[in-house]
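Listed next: structures, encoded as structure tokens.
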Structure 1
Amino acid sequence: MQRLKRNFDGFDLYCAGLPRHQKNFTRDSLVASFILKDPEMLKNQLKFCAYKQGTKKNPKTGEEPGKIFHEYPPFKIFKYTTEYNTCDSNALFLIGHEKYYQWTKDKSLIKSQKSNIEKAAANILKHLNKDNLFMESPMFCNGKRFLLLTTYWKDTGIIHRFLRTPKYPVVFSLAHIQNMAGLRSAAKILNSKILKQKAEKMKEALKKLWDKSLGVFHIAIDKKGPISGISSDFLHSLFYLEKKDITKKMLKSIEKASKRLETIVGYRSLSHENGGMVSYWWSDYIHMVWPFEQALIHMAAKKFSLKRLEKVSTRVVKFLKNAPEIFLVFKGKVTDLGCNPQLWTLAAKYYFKEQRIY
């Protein structure tokens, strides 16, 4: 963790990983702080998020009024940057504020950032369509495209679409659930009945995202229609869902479908039915296991009493001799890939140690 500490514009924060991700990412830092239950890390990141919060529409960066940034300093190709190429940062920002208060009972951060919280929630509301589904589209920043192929955490593209790019507008099921959770947090923080009601309408809209044929949530629904597949997204989503959001029948179906994602290291990101071997590891998710995701799945499994998910997600532990970004699992062989150390992998490693899983 000490190796990943950096000062960004006067804020003491963490970069995402070495050597390739020596930048600050809202998603990585907030998720890592959730896993670690580290209030100081969370507080510093929330302050930086407020400092960098969007104020205008910018088609080159993806900036929108009230939008929390993705990556700083941003990656740039020609006139486009990744700075605000995210659809989950607002949700994580709002969830982060609720968690910080739960952990510390300190209201001062909420008071000092009340305006930022209101703007972040308002930005989420602007993304809701008539069915109360959370939409992503470059139209919200007056743009025609983003630099990243997709703007939720699996940002190197989506299956079943040409050039791995969705036809906007798109609803990512995981992002919808995250933003629903974000509005719930904002409703509690701001004591807002309106936000609470909107979040409940987003909960009702979950029915439209359920894939009856596979028994899980669709990966996404874009302008062309549903994008279906067995993805770790539906397991990841459980971290952000409450018990009242999902039926026992749905949980049973999810647990059954999850067997198609099992590996010796934990849950892969995408089942083999959705693609074959590819030339570059970053261009597909069928052989990838992300350590941080195993920690989130384990937490969710404990919440919903899903013993199989709890057991399989802990398989990652014996491979965490260090802290790689990703494990590549192919033909029974496990290979470290990406940055090492990676911030949220270190968080996962600490989490499992605290759970006394070795």
Structure 2
Amino acid sequence: MPPGVSLSITAPTSGSAISPGLGLALVGCGSAMPSTSLSNSDLSRRVETSDDWIRSRTGIGARRVAGADESLTVLASRAARTALDHAGWNPADVDLILLATSSPDDLFGTAPRIQAALGATGAVAFDLTAACSGFLFALITAGQYVASGAVRRALVIGADQLSRWVDWDDRRTCVLFGDGAAAVAVQACPAEESGLLGFRMRSDGSRHACLTLAQTEGREPLLDGISAQKGGFAPIQMNGQEVYKFAVREVPQILADLLEHTNTQAGQLDWLLLHQANQRILDAVAERFAMAPERVLSNLAHYGNTSAATIPLMLDEAVRDGRVRPGHLLASSGFGAGLSWGAALLRWSGPRR
């Protein structure tokens, strides 16, 4: 096992749920994307790059960029409202709202704004920051609240607006990221019907410098000999080669570990649902598990890396177009800054009306 902190829970080998009491059913989903699409050809007018250069290295063809009236709060609220409608819930029925984001509209927290926008007056709402691992970590966190009996219904949202933190003159990073939001509605269910069959979560802070959105170092003089740090963040910095090597090594390993401990064979999986960072990473994981390319969910070409939004966005798209159906088994993995990574074995339930 690599250095760092690790947390893992799995179902017994019989395939029953994590908790002997309550399980977690995935019953609704929704997404909201900015209206403006920025193609690779568009970007080539800003920086020295080309459609072929970007596609051959990443698989990305375009990304969405939030407009003046498309804040993170607006996009996340739209996605959450669509997930509510899909699940057939009234906002007043929601007990918990978890927002996975690294780019909030307010550093004190954006989830409460979403709670207010939805009219979910009975829900507690808070942000969770784990970059591109954020949605999966938030889903697992919601699962623990549900399993304990403290929460019955929850909205788990992944949303990021990294366009505001990208250096648009750095062709190494500006081609990668896009904006977007997506949400999943989850609720308590009998343990034997659980849609969260096991998970792994890991962090290794010794490699944090590989991908950062760090504070700036400026200070403001207050009095003689006394100064205070001025708030602000530098653009995203990434060692792309190291992040790629990390992902192609750790993601297959953590997924293999999860499958082994849940007594699951790769052939039993209906889909691989991975963080959408680079098509070569998706291909490498599929090859490791001998899964046909058509069983690896990918929309990277259209949206780029939307950070915490990629997994729920891909899930929503595949549910809406009929690829993912009730009862389907998905192996999911999120990975990114921190460095952090995780995996979950999921079963889609769909609306329970």
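Quick note: the coordinates plus some simple rules give every number you see, no bench work behind them. Computed from a prediction, not measured in an experiment: that's the story for all the values here. Cβ atoms are built from the backbone, for glycine too; each structure is taken alone.
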FRET efficiency 1/(1 + (r/R0)^6) of positions 90 and 266 (r between Cβ atoms, R0 = 35 Å, to 0.05) derived as 0.75 - corresponding label from 1, 2: 1
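Using relative contact order in percent (Cα under 8 Å, 6 or more apart) as the calculated read-out, with 27 as its value, let me know the right label among 1, 2.
Details: 1: 15; 2: 27.
Value 27 for relative contact order in percent (Cα under 8 Å, 6 or more apart) corresponds to 2 out of 1, 2.
Given a value of 0.60 for FRET efficiency 1/(1 + (r/R0)^6) of positions 66 and 106 (r between Cβ atoms, R0 = 25 Å, to 0.05), calculated from one of 1, 2, which structure does it belong to?
Numbers: 1: 0.60; 2: 0.95.
Structure of origin is 1.
Quick check: -11500 is what I get for helix-only ellipticity at 222 nm (-39500 (n - 2.57) for each DSSP H run of 4 or more, over all residues; to 500), calculated from one of 1, 2. Which structure matches? Mind showing how you got there, number by number?
Numbers: 1: -11500; 2: -8500.
This value belongs to structure 1.
Work out which structure the value 2.4 belongs to, where distance in nm of label points 7 Å out along Cα→Cβ at positions 122 and 194 was derived from one of 1, 2.
2
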